[in-house]
1. Ranked on mean count of other Cβ atoms within 10 Å over residues 5-12, which label among I, II comes first with the largest value?
2. For which of the structures I, II does the calculation of mean count of other Cβ atoms within 10 Å over residues 29-36 return 11.5?
3. Which structure, out of I, II, was relative contact order in percent (Cα under 8 Å, 6 or more apart) derived from, given a value of 17?
4. Taking -29500 as the value of helix-only ellipticity at 222 nm (-39500 (n - 2.57) for each DSSP H run of 4 or more, over all residues; to 500) derived from one of the structures shown (I, II), identify that structure.
Structure I
Amino acid sequence: MPLKVELKAGERLLIGNCVITNSDQRTKLFIDGDAPILREKDILTEATANSPAKRIYFCIQLMYLDNDIGKLREQYFSLSNDFLKAAPSTLPIIDQINNQILTLDLYKALRSAKKLIDYESELLNATTSSTSIPTNSDTNG
């Protein structure tokens, strides 16, 4: 069964190493085959991979698009081990991603890496809200 993708006007889609840009109208595509496919909203660039979890996602994205974990395997495991040391509570998500990579289910690994990005954001928000700098009104009571 082919994959059905609806693109908004101007939206881009990666199929393998090809970028498809939609025109000015909504378009429906039916894609049959095994090429890696990513919607624009799911694509990170090297510049936008600006946090540890996003760098993990970016590494998996490159594995997925190249359909090859060999070139980036060492880098991925280095990134994930460093992340795990900094945030041990991420072990269940990291384990899930590791298993998906080792079983070559790279698209699912990308989806799990999105969960890691969301969790990282929650951790950062919790940290910044608990370590806020007191204002003058907080100290002059």
Structure II
Amino acid sequence: MAGQWDAFLAGAPVAVSHFAITLALLTLGVAAYVAITPHRELQLIRAGNSAAALSLAGVVVSLALPLSVSMSESLGLLEIVLWGLAALVGQIFVFWVLDKLLRNLPKRIEQGDMAAAIALCGAKLAIGIVGAAALTN
């Protein structure tokens, strides 16, 4: 039992620092995404816009997926940061592509268009899952 306790105490500072950095990256990534998109997700959600809520939930989960895998697979904090940035770029790219395909995506989200929000959330989740899987090789 003492060996397990010693191992826990030895590993805890690294685990806590990796968790804290990953959580900070997730928070910063979501904040950056919200700042970059033309519609104001938080205001729309406060007003009861389900399409905006689904869109934001999609980006939170889609950033968390590769960040969590990076945290478990990485050799250090820098690697987690780099993969977090890559995940954010992927999410912005997905938004841009769908905006071009669906035409005027921000306006559609503002208007509560659930079809557009579902398509966006699905695409965000897909890129997050594929990005997370790429980190396991």
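Bear in mind these aren't lab numbers, they're just calculated from the coordinates by the rules spelled out. This structure is a prediction, so every number in the text was calculated from the model and none was measured. Cβ atoms are built from the backbone, for glycine too; each structure is taken alone.
1. Working: I: 13.8; II: 9.6.
Comparing I, II by mean count of other Cβ atoms within 10 Å over residues 5-12, the maximum is at I.
2. On the way: I: 11.5; II: 15.1.
Of the options listed, only I reproduces it.
3. Considering all the candidates, the number was obtained from I.
4. Values: I: -16000; II: -29500.
This figure was derived from II.
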